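The following blocks contain the structures, represented as structure tokens.
No lab work stands behind these numbers, since they all come straight from the coordinates. The shown structure was predicted, so the numbers you read here are calculated from the model rather than taken from an experiment. Cβ atoms are built from the backbone, for glycine too; each structure is taken alone.
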Structure 1
Amino acid sequence: MQRHRSFPAMIAALAVAAGFGAAPAAPSYHSVERAVQEIRNDWKKPGAATPTNAPGWDAFFDALVNELQAYTVAQGETDQLGSLNRLYQMSVALNGVSWTPAARVHAELRSWLRPRVRLAWAERKLVEAVQGLPETTDGSARSNRDRWIQFVNSDLGAALRQYDGARTVAQRQEALKHVYGALRALTSSVNTRPWVPTVVLRQALDDLYNQPNLDVSADVATLRPFLEHDVAITGPVYRKGYVSQVTAGPKTGFGLIPNDDGIAFYNSQLMSSVTPIWDFNNQIASDQRGRRATKLYHFDATTVDTNELVLTAVIRDSGLSLIPDYRHNTDAAIGSEKTEGNGFGRAIAALIGMNQQRITQKVYDGAIGRIRANVVEEAKEEGGEKIGRQQAQLNEKLRQFLPGDRTLAIRNLLITGLMLRSQTERALVGGLLRWNGAEEQVGADAPQPASLLQPDPGVSADLHLTSILTSLIRGYIQSDAVRNVNNLMVVTHKVPEGTPPGKGVDVTQNVDYTTFLKSVQTAKAANDPKELAIRVKRPERAPAFGADANGYLVALVSDFQLEVPAPAAAAKGGLAGPPAQVYRIVSPQAEFVISFKVTSQTEQEPVRLSGRVEGFDPGPQAKVFAVDEDETKAEPLSPFSSTIFFGVIRSRLQGQPIDVPLSNLKLQGFAINGVSSLDPSGWIRVNLTRTSESPAAGVR
């Protein structure tokens, strides 16, 4: 009897060990809930001063969290709108509260609430617009209207409720699949036949589930070596028959300029130019009074211009604009020499007070205004022509990266919806990072958490890691480099301690079963756990990534198929199943949960990725096949044997450490200073600092 009672217990234990569960998803409002919990945790700290109105705030926070929970379990549009209205009233109540912790709660609530209110409003207006159309006897038109009503109330509404009510990462990803399907349908409709209600609805959906997933900030100290440069060059300048000798002076300034339409910055520098006016005497003789003076004296002039050149540059998605501004301080040195044979005229002029010095001064007074105006005009023309050529040359180089349609293209990567802006302290770049030319690209489905809103010194790169990984992996699998890959065989070897990790791993593409089996047998013969051969099939659908409530990275691998060596005892078959040299795991969707951190880079140590496998769930429909000599004759293991097998696999995987030095991660001129933990929203921050390495050449 005891044996019979322990048998079910053993089965239950094995089922638990097999990990048939799923990574928990944080509620969509987790940032609000976290802000509330932080307040309550502060109250509980030893010696903390609890405000006298804490009970009132406690009751308010309870009501707020309960209402957020009610929203996520609402079964229909009416219930959801009711919850949104009550949450809106709570947000209004928090508006203007001076207590800083409550202001944080208000900011998080408003960030969560606004796009949902906008989306609910867009849905309602679309339905009202359809219902307000004139009556028609056209059956096709009536059917089309009915489809729009069904799309909003049933198709889209169900996907949105599924997203907010998701308890697991897998459920949320499934809901996102339907949401993006709705987005693609709306985009197709808008492109085919734009209609204001559908355009507004698509924008509202984008604002909630397809947000920018990249936000980079670089402070002015980091940018200075790249953007600060000389704007004046010493040397001769030839223009309209004159030769000016330009001498560059000291730099007088550099800085970023606040601008919402691009990254704007300026460089300023002093410069001087000396220009002999070789035909000055002829210019003086061009009028009657001047001719009288030039009969008595021959005049020469040299202009001296000391000015500050301020060159403003603005980098936009359409390219670079250079705007010069000259601040002139111009004077002229005018000399005179007596002409031959005009002594009597000079004597008469001297008698009436017009000696050589006085006449020269009169010439100066009459000419200096025109000289200064000419210097300003010629400098403007010369600078405009020279800077215009320079701007054209630079834009020719930039055009491959900035085509002008709010995109930034770098090799296979594309940032759409590009936002370039600058503040006095920093420059900002944001947008939607995706694989260029790939299908089914996704954006962030959650805004940046409040903890990431204030940039760090140096370079702060805020990434919605889960959407970026999903898009880039999808793009890579669609690329030519992978499209013809059917499988990968990975063989690990025992290598001396200290050997780079890559030296102990061989990866081979499109390996047939016979070759794979030989590698399995060779690895077994080594009788060392570090000698291993596995084969993994390329999935038809790319993996999707999410973050769970614990801040772990979750990989959902569709069409999962992995082949591993079977234990030696399995070769003869028996209770464990048919004879097998290889076990093949097949699952419609397997789930891997990974915790990780990235250590900072030092002079002695490279950046390291470390962590461990927190969980493995093959999924309820997963199967294990026994494969012997002929892979076409694979036989499934019994449910009991499969459960045991998955339990063993999970026990080996769970807790498996990850420690990989990222030696090949070369960031010229920069080093990773820190990487934040993965937020349950999917966001992560990478902080970079500039090293002593020479920066790339600046804009000149």
Structure 2
Amino acid sequence: MVYEGKAITVKPLEDGIVELNFDLQGESVNKFNRITLDELKAAADAVAADSSVKGMIVTSGKDVFIVGADIMEFTDMFKLPEAELAGWALEANKAFIAIEDLPFPTVSAINGIALGGGLEMCLSTDFRVMSTTAQVGLPETKLGIYPGFGGTVRLPRLIGVDNAVEWICAAGQHKAEKALKDGVVDAVVEPEMLKDAAIALVKQCIEGKIDHKAKRQEKLDPLTLPPMENMMAFQSCMGMVAQQAGRNYPAPIQAVKTMQAASGMKREQALEIEAKGFAKMAKTSASESLIGLFLNDQALKKTASQWEKKAGDVKLAAVLGAGIMGGGIAYQSASKGTPIIMKDIAEPALDLGMSEATKLLSKRVDRKKMKAAKMGKVLSSIRPTLNYGDFANVDIVVEAVVENEKIKKSVLEETEKHIGEDTVLASNTSTISITRLAADLKRPENVVGMHFFNPVHMMPLVEVIRGEKSSDKAIATTVAYAKKMGKTPVVVNDCPGFLVNRVLFPYFGGFGMLMRDGVDFQKADKVMERFGWPMGPAYLMDVVGIDTGVHAAAVMAEGFPERMSYDFKDATTIMYENKRYGQKNGVGFYKYETDKKGKPKKVVDETTYELIKPVVAETKDFEDQEIIDRLMIPMCLEVVRCLEEKIVDSVADADMALIFGVGFPPFRGGALRYIDSVGVAAFVESCDKYADLGGLYTPTDKLREMAKNGESFYG
């Protein structure tokens, strides 16, 4: 053994070739933590000092190669002052430089996922051989940073400016075919041939058949593009990246600037530029929020996995109601491998549901995401029916009929007669109490809420709602089924609106008051879109459906009259009374025309201003921050209440539900992280500024206590 540590070993193979193997003890995957980084430098020094070594392959002892940096560990590093953090990055880079400067040829054998620092490790070797089943990428910009282990230096020198910008700024995870085409790897082989192929490549270098020194030199020298061509390449990339990333995500643009600034430098100087920019990005609020988002997502997955251990197996599902929602649920279930029965009381409704599933599958075939044969197989696993014939064999039934408590109760009572004693009954309701829906059933312990968001195939969140009598097994089975459908489940307790709608409607309430007081709804939309929302409140209400919104607002007013019952008629009610329901019927706050791609495009409708004139004050100019505060405070306070009332289990669950369910700006990390970013004390002070607006703006006693004690939600 040439070297042996807790994460890395180096052992002789044959003909002077050694194998550096990553196999982090006590972990299911390899990752770059402090131990691995330290051992990489030590291992490189050990093989460099061994005169018998003529070449080296780099392998993994796990199913993955290296998943990247240990983000849990490095978040502590990000608390360092910017200059110290840049110094740390340069120090860490010495391990990769040591590998790159070894006095013999080196080849990485990429057997599985190699992301972030894992791919940067591979870039420090002379060549890369990749398994057909492996995937590689540099996802750091998704975390608000960019590659800090030499990725911005080595990649453009290996694959050119355009390709490097795409790989780093789009932060994708790529299969072997793409990696080979773009030049990120030098060969692709079947998994069983990987190690032999890497050894063979090293031998060719040793024999002088391949010039590994010339290949290495490309990474050490400045880019070879002429100055004018170099400038034009980066500037054209800059414009494209700026357009796609937007102003709230600075890391992609900074990555391009870093690559351009370093393009005329040799490796050591270029790495200094990278380290400084990396440290700058790590200290941004966007990075803090996006890394927090990643950690929250991991926590959410861990919680779901714990539920799965208690779950019953879902081999066959059913959906009641075959409209757009029912068809979407059937499509999602079948396309992810769970056969489903789709029941309705009318043949035309079944035709509509099957049409919806067919349309969604056809789009996948058109985009080459699915083969036609697979589409046929998926469609055949959706069984439309007008009766309960096979329901005795169903493991879970999703009720997706009209949002009417009386009708839902009737359907659930009828269905319960035809299903097994352990079958879960899940109601896809957005507002109706699960406890009330289950009250007259024989087995209320089997009843849960399973709230999908529209459109089902696109929205990642599913709220799993626990009624007063819902059993752990019913909840667990529903969580497991949601995961099988490719969704992110969040378990919440029963209350009006559950979590997402309960916190969304105070936001709409704040908007109603703003319009009452004279804000121009178009300005409010623009301000909130600049804040980071995908659409402003008026546009969002049009997309949700104004009729749906008015119904849900009535439920909220009944459930929380002290905050959500208003003593004025708002503009949304005027839209509803005039049958302006939004996108669904072509007119709401805005009018909707069809664009060239067949999608609805909003246009200004002056009639809106005439209609709302009796219920709003004369238009006046509000400061952007006042608009932000008056909309965000009610939403954030309601999230705080849901956390305090145990409607949602954790800070992570609450914030992730908003990001996945209503498009809360990811770079802000969620409502509770947003409060932290403002500062709890400053947030409470803003609430008090609007105390005259009523209960929506009143902080809880516990939040005031947090403000007084200098506490935060994320510590």
Structure 3
Amino acid sequence: MSLADDENPYLREPPTEFDPVGTLSVSEATAQAERLRAAIREHDRRYYVENEPVIADRTYDALFSRLVEIEEAFDLARPDSPTRRVGGEPVEGFETVEHVAPMLSIEGSGEAADVREFDERLRRELDRESVTYVCEPKFDGVSMEFVYEDGRLDRAVTRGDGREGDDVTRNVRTIASVPGRLHGDHPDVLAVRGEVYMPRDAFQAYNRERIERGDEPFANPRNATAGTIRQLDPSVVAERPLEVFFFDTLESSDDADRHREELDRYPEWGLRVNDRIEVTPDVEAAIEYRERLLVDREELPYEIDGVVIKVDDLGARETLGRTARHDRWAFAYKFPARSEVTTVADVAVQIGRTGRVTPVALLDPVDVGGVTVSRASLHNPEEIAEKNVGVGDTVRVQRAGDVIPYVEEVLEKGSEGHYELPEVCPVCDSAIERDGPMAFCTGGLACDAQLRRSIEYYAGDDGLDLEGLGEKGVGQLTESGLVDSIADLYGLDRESLTELEGWGETSAENLLAEIEASRAPSLVDFLSALGIPSVGPSTARGLAREFGSFEAFRTAAVEEPERLERVEDVGGTVANTIHEFFANEANAAVVDELCDHVSPRTVESEEGGDELAGLTFVFTGSLEGLSRGEVRELLEAHGGTVTGSVSGNTDYLIVGANPGTRKREDAAEEEVPVLEGDDFRDLLADRGIELPGGREDDADSQLSLDDWDDGG
């Protein structure tokens, strides 16, 4: 539909206000919805394809909202409607679909000599003095097949193995630059190849959001795109900033002689084409095109890692054919990897479990020691000022111990001065206060970022070790609104859990059983799980021995913090930190709420010894009738050490009922002895230690380990 079409009132000067939907008849609503769809598609084409919008964003939003309102009120939703961009109901999985034509890989190299050799082969096989090429950026995204039948998007399929892939149509419909219907005089059948990608600015903004809410950021835009397109919930995809370029025809009911002719028609149909595509008369011009694009690489709004050189003559393509792995008429002339030097695109603020504020530099992805790095720690405000790091600066990045990336130095200033921390927390708006070189959010557990990290810690190895509740699970619980505090864990139910992506009946029931078993933890585990700054498992053991009960410990922490100093390794500084934790009203409220559900056991005086001194244990599976805290206390009372993962320092892996596989595999790799059933009991008995409960062959008991595995 054209903007000159006077029959559609929403094309030239559309209104921003409409009559109430209730005043429309069904026929009037149907007609208005169709006109709105046509107008929105045309405005989309003008915006995404032509880059020439003719209405303001506010006006466009009004048209879109009106269409949503009408479709909902009169049940007029259609699969190809622009409103499908807001997503739909989650799917259980993706169907595997065969491609219309093979989606093969591209032969490539970073050497000009290999490009010239490619050209020589083609000229020899085609018996030509020169070959005309279509050159385009090699996008670093996710390649997909888009199939249109009668002008409507029928399916969108991932590349997969090149022969078949996953049908992700419902997700792709949420991408605004993918037309649900083609424009103009389009082919009856059209299958095109396109690249879904996340723009660089959008990627940095999205990573910043992830960091500030406590999620792990994506390493690069391609990973972010791939992770998004395979989400089972289309509404999640709709919230993420994806776009697409279309660049090749896989099948069409219309004939063309040259690839450039196809690309020229794409915009007429509403298919977005990259504006840096060029036709070159020979291979030397193609090589020169690559050099120009390499110079412009950092200025492009999307990531590319080279150029693709393709034969323009479609008949010649048929002659050249393909191998089992790649088309013989295309070649990827790759860029050298970025190495160590890059640009600070933005700075995000990460809030840790204790409230510590860590500024994180978001970088244009760069290769450092063979690893793609897109973020680096700036450590603290003092270091930022010392190195004079700001957004837009060119910096050198290194990896500390080949693990943690950090900004080593500023090579060229692109900003004035250096980055300054915000005055308030970006998550909870509480004040950020400096403490020496460090900075801290003062929100305590009322801060969602601190809360999320605290829940992860509470459920982790140094806490109550709740099976199946790692970083991803906690993220799902908090983002879905099921958990707004640690205490909310104790109100979870199977129905709510199984509605989350990836959660089945078994995983939900296992977690609920773990949570139920944690209602009476050992005092040591509970003190450690609270995440009090400076109070880890070792300090928690000393505090538990000193005070015996949580009530006595908390009273001392609030009213007589000097009493805490009686415990080894608890000096004045740590005692004051513990006091401040409980003096914080938000923290106190969270602990009060938690104590409504959890009753830490008091410490009973018991004879111990050093019978297990020097031995380190790891568990997987479950000990029926015994909690982790009980067995840990027993082993540690006799000098043993209990850890959550297998390493070269582990002496025994103890396997109970329903064990995981990862720890067994780690034990085999590290040659760690594995004890099952009565073997563990016999090990303790040989040292004069009695484990509560009966033996495996007793009728009334079964050895188990309360699902201590960490998910592996």
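Remarks
- Given 37.0, 146 for Rg and Dmax of the Cα atoms in Å, calculated: source structure among 1, 2, 3: 1
- Origin of the derived value 76, 56, 39 (Cα extents along the principal axes in Å, for residues 219-530 alone; candidates 1, 2, 3): 2
- Identity of the structure behind -16000 (criterion: helix-only ellipticity at 222 nm (-39500 (n - 2.57) for each DSSP H run of 4 or more, over all residues; to 500), calculated), options 1, 2, 3: 2
- In terms of mean count of other Cβ atoms within 10 Å over residues 235-242, the structure with the greatest value among 1, 2, 3 is 3.
- Source structure of the calculated read-out (FRET efficiency 1/(1 + (r/R0)^6) of positions 179 and 371 (r between Cβ atoms, R0 = 35 Å, to 0.05), 0.00) within 1, 2, 3: 1.
- Which of 1, 2, 3 yields 4.7 [distance in nm of label points 7 Å out along Cα→Cβ at positions 43 and 291, calculated]: 3
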